[in-house]
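These notes open a run of structures that come right after.
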Structure 1
Amino acid sequence: MGPRKSGGLKELGLALPEAPKASQISFRLKGGELRKLDALAKQANVGRSKLARLIVEKFIADHDPERKGRR
């Protein structure tokens, strides 16, 4: 397998992490939100599911409740 491409992710402030085995989750987006997610994914040159995962992972990392000094 070759190196993973990051496309336009840096422009969105996201990085492409290693791909560990993980569980899947799902959620619903309204039409306008889905359209915007698709546009952002296209800009980043990744699929909508990957972009959604990266957004959630970044939010969790930025707001990690297990980080020292947080409650």
Structure 2
Amino acid sequence: MAFGPGKYDDAVTTLREILGARGILLVVVDGIHGSGFSAQLPPRETLTLPEILRHLADEIDQKGLTV
């Protein structure tokens, strides 16, 4: 995992400020700078990011979302 500013860091900063969020995780598919992700999370959430992502994946599976 890379640390420091990424190609979508400005967008994440803007979203975090607009939403008044403690943290943001942004996943981009085929964006203007290509695919990638950017995260601004408090240290505790950064350490538990794999757990957070597994929880989200489980929620998607349980709801049976399809494309």
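Only the coordinates and a few stated rules stand behind these numbers; no lab work does. What you see is a predicted model, and the numbers here were worked out from it, not measured in a lab.
Taking relative contact order in percent (Cα under 8 Å, 6 or more apart) as the criterion, the highest value among 1, 2 goes to 1.
Computing mean projected area of the Cα convex hull in nm² across structures 1, 2 gives 6.4 for structure 1.
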